[in-house]
Structure formats: structure tokens, C-alpha cells
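Given below, in the form of C-alpha cells, are the structures.
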Structure 1
């Protein structure tokens with residue numbers, strides 16, 4: 001981490017961000033530094049953004065950087081991909097000017113066009129290398145016709161277009177939306193909430209206000225307090241949107257503008273909002289020890305993203321259940337989808353949960369055609385592990401405690417009392433404290449190992465089990481995925497151990513015929529075939545046609561559903577009522 005010292009104590013930092021060519025996706029940034037007392041200065045750009053574990057090389061979008069002082073340009077030397085160094089001997093004040101190209105639609109990167117500007121702060125603001133602790137002021141000069149700013153940064157003298165950041169950790173954790181977003185607000189327990197809707201949509205503000213309030217209240221109830229005075233939801237609505245990124249006092253969500261009127265679309269949005277809002281405790285304050293203070297120059301490794309993200313993924317749906325917006329059956333159906341998603345991914349037999357966390361920097365955010373075969377999502381498996389632990393604690397304490405108690409204890413003990421993140425061992429100790437048992441084998445099996453999850457052992461605590469609806473089927477499977485929505489069969493993935501895998505069908509092959517019959521544009525390529533059947537698959541690979549003999553294998557896909565156990569006991573009902581918030 002960069003060090004701080006007296007040289008930076010009296011420095012003043014002011015940014016002005018303008019959009020003279022918003023239509024071409026540019027922001028112009030002017031940074032003024034005053035009160036410098038050092039002979040050498042490094043100007044730095046973060047290479048990643050907290051919450052999204054990939055080095056994204058934000059400096060690649062910087063253009064025409066120049067530095068002036070006393071009316072003269074100062075030479076800069078690039079000493080690293082994201083660092084510019086300059087001699088500041090005898091210089092107290094200087095001005096840095098640069099342009100940022102912003103045209104990447106995601107919740108973690110900036111996007112600017114004539115309609116609005118979304119500033120994801122780490123890829124907009126260059127900072128003085130030894131001054132991460134320093135405050136700054138940001139002045140926004142809007143593009144023509146833009147009237148609003150939405151961000152969690154505090155206003156300066158009531159001016160919405162001038163904001164204050166106490167330090168760079170907060171600045172880099174505070175995205176800024178500028179434009180004509182549809183803004184509405186509400187209050188929950190004395191905390192002011194703002195929702196900034198960008199891109200239109202068929203949302204119902206009154207319904208969202210009511211249901212987001214319920215979600216927030218349920219999450220606050222777990223921790224006993226809301227650490228914010230205000231919180232901002234920035235929602236970008238697209239034809240097809242998704243994803244979210246958490247921040248200290250705000251979040252950015254991707255939504256589908258026409259999905260709010262469908263129950264599935266609306267529930268998915270609430271679940272996403274619940275996930276990102278839950279992060280204001282879990283990750284932003286209660287965090288793995290590696291995730292803060294941040295090193296913005298390098299990867300920040302932890303094996304605990306399965307807690308940071310996986311537990312949050314578990315809570316996003318159980319919270320919606322607690323609001324009664326999901327019925328118990330709805331919630332169990334959501335769980336079944338997650339179980340099927342994990343168990344149908346061949347990578348579940350290859351990558352452990354802790355390894356998926358640690359390798360997020362090189363695997364999770366850089367998937368390729370083989371990722372399903374050798375990786376898992378720490379979101380999905382982490383959520384299911386949280387389910388197991390919740391049921392274990394509820395069962396072992398006869399309904400007196402749950403995973404909620406672990407989360408509240410850790411928040412108080414490590415964020416509020418110790419003022420630091422937790423180690424893997426410390427979180428495990430807290431789980432053991434509330435479960436009342438040693439969890440060495442649980443960790444060996446499900447966190448650090450590849451042991452198949454014994455779902456029914458844990459679900460039985462609540463009087464449920466899962467069964468595979470297709471266990472008795474004798475269906476053949478080719479074992480490929482294909483590009484959707486086009487009238488050609490172009491292979492995008494080959495499932496480990498499948499017929500295609502064994503007999504050599506490759507990604508990017510175009511399958512043109514089976515047994516000399518042209519393949520249908522849609523539907524099952526091997527309709528009517530059985531395991532053991534031998535077929536001749538004609539493909540085009542790199543412009544050359546060839547035919548491969550393929551022996552069809554049995555599909556190994558599972559499709560689990562929840563069922564109630566017979567003769568549910570009083571003890572099982574206690575667990576069920578606590579878990580599912582039944583009245």
C-alpha cells in the first residue's frame with residue numbers, strides 16, 4: 001500500500017469533470033493540487049475496482065495527460081502501466097489534465113453518451129500516489145441538457161454538482177450518475193434512500209418503494225443497525241440488463257426496462273437489490289482481512305469470497321422470503337435452481353470453493369469455452385454452503401440461533417470492535433461458536449475439498465429432501481452447447497466426459513449433418529436416439545468438412561426438486577419455521 005506522510009497533510013485536491021464530447025464518450029478531467037511539499041510526485045490510476053476481482057487496466061482509457069505549473073508544462077515519465085512520475089521540486093501547485101474514454105456498459109465501468117454519464121470512480125480519477133487518505137472535491141460540469149447528479153458523496157454547500165470525498169477509498173467506492181435520471185426517494189428507519197432510474201422502464205415507484213423498504217428492514221434486523229445516513233440505488237435499465245456492484249453507501253444495478261411488470265422479472269430485481277444492499281454490511285464493513293485497506297495497484301487475494309459473495313447470494317433470496325414476497329414454495333424452487341446449476345457444472349468435481357475464491361482474479365472474471373468444466377462459482381456454491389450452515393446452526397440450537405447470529409457477531413466483533421477484517425480461521429471459529437461443534441470436517445469436505453454435498457442430510461433437519469426428477473430417464477446426450485438464435489449449429493462448449501468430449505467434437509465446429517441428414521435449425525439434434533447408438537457427425541472445422549463417429553452416452557444431467565419428508569417431527573418443524581420464517 002502507498003504510505004502517507006507530512007508531505008500530503010496540507011495538500012488540497014480538486015477535480016473538475018466535464019463532458020464537451022459526451023456524444024463521443026469522453027469525459028475531460030482537470031485535477032488541481034495545491035500545497036505540495038515534496039520533490040517527486042506519482043500520479044496513479046487504480047487497475048481494478050473493489051467488488052470486481054479482475055485487473056481491468058483502467059489506465060488504458062486515459063488520453064492526452066498533461067501537467068502544468070507556474071504556466072509551464074512539466075515533463076512526466078511513465079514508470080509503470082498505471083503510474084506517471086514527475087519532478088515537483090520547488091512546485092507547490094499544479095494542474096493535471098486528461099481525457100477518459102468511457103464506452104463499456106457494465107456496473108463496474110464508466111459509460112458516457114449524449115444521454116447520460118456514469119462515472120465508475122476508479123476508472124475516472126487519477127490520484128496522487130502518497131495521498132490515499134487525502135480529501136478531495138469533485139465539481140461536475142454537465143453536458144447540455146443534463147440536470148441531475150446521483151451519488152452517495154456529500155454535497156458541498158448544498159450544490160448537487162459539487163461533491164466531497166473524505167478520502168480516496170470513499171471516492172473510489174462512490175459511483176456518480178449524471179444526466180436526467182428519474183429519481184425518487186423514501187425513508188427507512190431514519191435513513192434516506194434515493195433510487196435513480198436510468199433508461200426508462202415499466203417500474204412502479206410505489207410498489208418498489210414498499211417492497212424495497214421491506215427488504216431493507218429485514219436486512220437491518222439481522223445486524224441491528226444501518227450504518228448509513230443515506231443510501232443510493234443507481235439502476236441502469238437496458239433492453240436486457242443484469243448484474244450489480246456494491247459500494248459503501250450505494251450500489252449500481254443493471255435492470256431490464258420492460259421486466260418489472262412480470263412477476264419473475266420483478267422478483268429477480270428485488271433479489272438483486274437485496275443482494276447488493278446486504279453488502280453494505282457483508283463485504284463493505286464485515287470483510288475478509290485482505291479486502292481493505294486496498295492495494296489499488298495489484299490483486300488483493302482472499303480465499304473467502306465464498307463468504308463475502310456466496311453468503312450474500314444466500315441472503316438475497318432468504319431475505320425476499322422473509323418479506324413474504326416469496327411463498328415458501330417459491331423460495332424452495334429458487335433453491336432447487338441453484339442446486340441444479342451447481343451440480344450440472346462439471347467443474348464441481350475439479351475446483352474447490354476456497355480455490356474458486358482465490359483464483360477469481362484469473363478465472364471467475366475471465367471465463368472461456370472450458371470454464372464450466374474446470375471451475376465453479378463461489379456465488380452459487382457459497383450460497384449453498386451458507387444454506388447448510390444455517391440449517392446446521394438452527395438444528396443444533398433447537399431454533400434459538402441461526403446464521404444471522406454469526407453475521408451479527410462478526411460485524412460487531414471485527415468491524416465495530418476490532419476495526420479490521422477477519423481471517424479464515426476467525427470466521428470458522430464464529431461458525432463453530434454458534435453451531436456448538438467442530439467444523440474441521442465440514443471445511444475439509446465442502447470448503448477446501450471436492451466432496452459431493454450431502455444436501456438431504458441438512459434438508460432433513462427441516463423435514464425436506466431433494467429428489468432427481470430425471471434419475472430414471474435413459475436419455476442420450478451429445479454434450480454440446482451452441483450459439484442461440486442463429487439457424488446454424490456452431491459449438492460453443494463441450495461438456496467434460498460427454499459423447500462430444502470423448503469422440504472429439506470441438507468448440508467452434510459447425511455441425512452440419514448427422515448420419516448424412518442435415519441438422520435441424522432448432523430443437524434436439526439427436527431426437528429418437530438412445531445411449532449406445534453410434535452416429536456419424538459431419539462438421540465443418542476451419543473451413544474443412546469431416547465426419548466423426550460418435551457413440552452416444554447417457555445424459556448425466558440432474559433436475560432436483562424439493563419434497564416434504566413423511567411424518568415430519570416437532571423438532572423438524574421448529575427448524576423449518578425458523579428457517580423459512582413461517583408463522
Structure 2
């Protein structure tokens with residue numbers, strides 16, 4: 001339990017309750033399943049797999065992300081009509097499921113999938129109802145001016161000429177997606193829902209980046225998509241997958257597609273310039289929008305998969321901040337310092353923030369990748385279920401890189417041809433190198449990349465379980481693994497362990513800041529000040545983080561809430577099983593289930609406890 005010393009179980013136990021509409025059946029050992037239940041589970045899985053195939057036809061980008069080749073020349077239909085079509089399909093799918101299957105006749109694992117499939121309709125209804133609050137250009141992380149190129153560059157795999165033709169087809173229709181985004185944003189503006197000024201400015205600068213350089217300009221470096229297209233075709237040619245003539249034809253087609261996006265990006269820039277005079281700054285949270293508090297309550301529910309209110313989340317954040325600061329004081333004093341502030345001051349003198357240079361970037365990337373490799377060797381201490389695919393740390397693409405931007409990760413695809421990746425922003429100034437271990441535990445292994453690696457290889461459950469993602473589970477797991485890394489022996493000195501607590505403090509401060517912005521009327525500057533003073537972020541990162549929270553209400557709360565639930569369930573299992581508790585088995589269970597709503601995860605752990613008791 002070394003990794004969890006000082007964790008307040010009382011806080012965790014008060015944290016989450018299953019939504020009132022969810023009632024879970026008692027645990028049933030797998031061996032006790034009847035032949036009838038097993039047969040019904042087989043029939044149910046076949047049904048849900050068939051439904052999921054229909055969903056993939058409506059969401060070709062999800063299919064691509066899963067490594068499928070189907071429809072890799074098409075984008076999702078994000079028009080109002082397209083969104084309604086998808087929602088109507090889901091309504092029909094859940095109705096078909098309920099008509100053909102009685103939940104109580106299914107074994108426990110199948111009941112979990114049944115409940116998840118039904119819950120996805122509730123989530124889809126809520127997302128559709130509030131779609132005007134999250135138009136395509138308003139997200140600091142996922143605005144389509146950068147997200148669609150990022151999808152082509154980092155998600156769309158190209159292993160043969162047919163794949164490249166699909167890539168080129170998407171290039172040629174990217175402009176239409178941008179136009180849909182403009183139309184949707186105008187509908188939001190008409191309702192009084194305006195993107196903050198900083199986000200509009202970011203859309204303008206990012207869009208200009210996409211159409212700067214070759215082939216738009218005769219001189220200078222290649223533009224992002226042209227550089228990627230050339231690299232993909234060169235790789236095909238080097239592998240002998242295409243002839244010289246085929247490569248030339250594919251490149252000519254790609255060049256036409258890249259040149260074709262310029263008018264659309266110019267329309268985006270023109271739209272954004274028109275938005276600037278009315279774009280708000282300062283007080284920009286949900287509370288400032290029409291019916292914004294209702295939207296924020298929904299956003300919290302979607303991101304946490306709980307019914308926690310903004311006030312509850314805010315109070316939980318304050319309580320966790322206090323607990324973690326006390327643990328930092330104790331660790332600093334053990335290391336010979338007066339308190340946590342003295343420890344921070346000492347580190348700042350030894351490792352002052354330094355402007356990034358190419359040499360520093362190369363050194364940090366080396367350390368990041370070495371840390372992930374070392375973490376792999378430590379996994380058998382706490383896991384039996386291990387990742388198998390490659391993981392790598394790379395720099396954030398230039399068109400989406402910002403000073404102080406948050407690192408993020410993507411898991412591998414189902415066959416591992418696209419490795420798991422961690423993306424690091426390397427603009428502005430450096431972080432203390434003592435942060436490296438904790439960051440790689442969270443984003444890489446055993447965090448996001450490992451969880452994604454295991455999820456895409458899931459067997460014996462409906463296929464949708466390998467594809468769906470829930471913020472509270474995914475981010476909660478990654479934050480849990482930061483503490484788990486201590487038990488693995490990943491933190492090699494006091495400084496790296498201290499900064500593990502620093503990272504947890506940061507996530508607790510997010511609970512306070514997100515709710516402060518969206519429910520309590522904090523201004524951007526108020527939130528930045530709190531994240532500097534309490535969240536301990538440098539000014540550029542604090543600003544970047546706060547802008548992320550403003551444009552993604554509720555998302556940042558999933559980390560700490562998910563971690564506390566996973567911790568609560570671990571403590572519950574330890575208390576129930578005593579000497580029978582097996583940490584490896586518990587960790588294998590939680591990571592092996594795939595991404596789950598927290599209430600579903602709780603039921604799975606309860607059933608596991610019952611099985612261990614015999």
C-alpha cells in the first residue's frame with residue numbers, strides 16, 4: 001500500500017453513487033452460469049456486434065480509428081441531419097435490444113454490455129440536445145480546423161495504394177467538413193453561444209498554418225498535410241507497395257487535395273475574423289450562457305458518469321487539495337525541508353524554467369522514451385495482463401502545438417500497426433525534469449497507452465467494448481496508475497515522488513477550477529490565478545489549462561473522480577478479501593474490462609470480490 005499512503009478513504013466513499021436509474025444485479029460466479037444463460041449471452045453478443053457494425057457504417061472515422069479499412073474515404077456526417085440520423089439509429093437499436101432480450105436472463109458480463117448499450121442512448125440524447133453548446137470550432141483540444149488534419153496524419157493508417165486513395169479522398173472533402181463547422185457555429189452564435197476570443201484567435205492562427213508553405217508557396221517548408229502525404233507515399237514506395245509511376249500519381253492526387261483545402265480554410269478565417277468583435281473574454285464559463293447551468297450539469301454527468309452536482313465536485317476538490325498539500329509537507333519535511341514551498345523553491349533554483357531549444361527537446365524526448373521502456377520492465381510487479389504493442393513519445397504537431405499545452409496520448413490500433421503514442425508540447429519553457437516519470441506513468445505505461453493496448457485486444461465481449469471511451473474511467477485509470485507506479489518502484493528519488501503528488505494536486509485543483517468557471521462565475525484570470533497558486537502550474541501552462549476547461553466543460557473533472565472510484569473499489573476489495581486480496585488480479589480486472597462507466601465498473605468489481613470469496 002505504499003503508493004496510497006494518506007489517501008482519504010472517507011472522501012472516496014462519499015464520492016460516487018450509481019445513477020438512480022441504474023440497478024445492478026448481485027454477483028454471480030462465472031462457473032454458476034447455466035447453459036441457457038451462456039446460450040443467451042452468445043445470441044446477445046452476436047446481436048450487439050451486428051448493431052455495432054451498423055454504427056460503424058454511420059461513423060466511418062470510428063472505423064478508421066479501430067484499424068478498419070471500410071469507408072476510409074469518408075468523414076462522419078456532422079450535419080444536423082447526420083447527427084439526427086445517428087441518434088434515430090441508436091434509438092431503434094436499443095428498442096430492438098429490449099424487444100429481443102430480457103436483461104435478467106443474461107449472465108453478469110452480458111448484463112454489463114446490455115446496460116452500457118442502453119446508457120449510450122441516454123448519453124446520445126443529452127449530447128444531441130446540447131449540441132449547440134459544443135460546435136466544431138469551440139474546443140481548445142478538438143477544434144476541427146486542427147483535429148481533422150490530425151486525424152489524417154496520426155490516425156489514418158496507409159499501408160497500400162488503396163489506403164492512400166482513401167486518404168486523398170478525405171483530403172478532397174475536408175473543405176466540406178470545415179463548411180459544416182462554420183454553419184454549425186453560426187447556429188450556436190444565433191442562440192447567444194459564442195466561442196471565447198482566445199479560441200477564435202487560435203482558429204485563425206491554426207488555419208493559417210494549414211495553408212502556409214509548400215505547395216501553397218513556392219519556397220519554405222512543406223505545409224503539414226503536404227509533408228504527411230509525401231511521407232506516406234515515400235513509405236509505400238520504400239516498402240515496394242507501389243511503383244514509381246503509381247507513387248507519382250498518388251502524390252499528384254494528394255497535391256490537388258491539399259491545394260483544394262485553401263479556399264475552405266480561407267472561409268474559416270473569414271468567419272472567425274467576423275466573430276472576433278463579439279467573442280467574449282474574461283467571464284466565459286457555462287454560467288454566462290443561456291441555460292448554461294443546465295448544460296454544465298449535463299456535461300459533468302457525461303464526463304464523470306455520475307450524478308455529482310457542481311457544488312459536490314467543488315467541495316470534493318477543496319478537500320482533496322488540502323489532503324494532498326499535507327502529504328507534500330510531510331514528504332518535504334522527511335527530505336529535510338521546512339515544508340512543501342521550501343521544496344518547490346529548492347527545485348526552482350536547481351531547474352529553472354528554460355526556453356525550449358532543439359537540443360533540449362531531443363534530450364527530453366530521449367528521457368520520456370527511456371522512462372516508458374523502464375516502466376515496461378516494472379509491470380510484472382503489479383500486473384499479469386501486459387501490453388504487447390509499441391509505445392513512443394513524440395512532439396505535438398506544429399499546427400496544434402501551444403506553449404504549456406497538455407500532453408496527451410492515443411492508444412494503438414487493433415493490430416498494432418499504429419503504435420501507442422504520447423504527444424508532448426515543446427513550446428514556451430521546460431518543466432522540472434522530475435515530472436517526467438509521473439507524466440509517462442499517466443500518459444504512457446501503465447496509463448493511457450497501456451490501457452488502450454489492452455482494450456483494443458479484448459476478447460469474449462461485444463466488439464463495441466473495445467471502441468468506447470469514458471473520460472472518468474480512462475483518466476481515472478491513468479491517475480490511479482501514477483500512484484501505482486510508486487508500488488512498482490518507478491519513482492527513483494524523492495523529487496519524482498514529490499512531483500507525483502504535485503500532479504495529483506493539479507488534478508484536485510481542476511475540480512475546483514472547472515466548477516468555479518462554469519458554475520460559480522469565475523473569470524479566466526481568477527481561474528488562472530488559482531491554477532498558478534494552488535495548482536502549482538507555471539503561468540503559460542495555467543493559462544492553457546484554464547482555456548481548455550472553458551471550452552470543454554466538465555472534462556477535466558473526470559480524472560480525480562475516476563481515480564477516487566478506482567481507489568474506493570480497491571479498498572473495498574482489500575477489506576472484503578483480507579489475505580486473499582491479490583493486487584495483480586485486481587489491476588488486471590480493472591484494466592482488462594476496457595473503458596466502463598463507473599457504476600458498471602463497480603458492479604464488475606463486486607462480482608469479482610464475490611468470486612474470490614468462493
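Some notes on this structure:
- Top of 1, 2 by relative contact order in percent (Cα under 8 Å, 6 or more apart), largest first: 2
- Origin of the value 18.6, where mean count of other Cβ atoms within 10 Å over residues 279-286 was derived from one of 1, 2: 2
- Ranked by Rg/Rh (Cα atoms, Kirkwood Rh), for residues 39-358 alone, structures 1, 2 are topped by 2, which has the highest value.
- Answer label among 1, 2 for the case where distance in nm of label points 7 Å out along Cα→Cβ at positions 343 and 383, calculated from the coordinates, equals 2.7: 2
- Taking FRET efficiency 1/(1 + (r/R0)^6) of positions 63 and 231 (r between Cβ atoms, R0 = 41 Å, to 0.05) as the criterion, the largest value within structures 1, 2 is that of 2.
- Origin of the derived value -7000 (helix-only ellipticity at 222 nm (-39500 (n - 2.57) for each DSSP H run of 4 or more, over all residues; to 500); candidates 1, 2): 1
- Looking across 1, 2, the calculation of P(r) over Cα pairs in 10 Å bins from 0, in percent that yields 3, 15, 26, 28, 19, 7, 1, 0 traces back to 2.
- Origin of the value 0.20, where FRET efficiency 1/(1 + (r/R0)^6) of positions 303 and 543 (r between Cβ atoms, R0 = 35 Å, to 0.05) was derived from one of 1, 2: 1
- For -0.96 (log10 I(q)/I(0) by the Debye sum over Cα atoms at q = 0.16 Å⁻¹, for residues 239-366 alone, calculated) the corresponding structure among 1, 2: 1
Each value in this text was obtained by applying a stated rule to the coordinates, not by laboratory testing. Because the structure is a prediction, the values reported are computed rather than measured. Cβ atoms are built from the backbone, for glycine too; each structure is taken alone.
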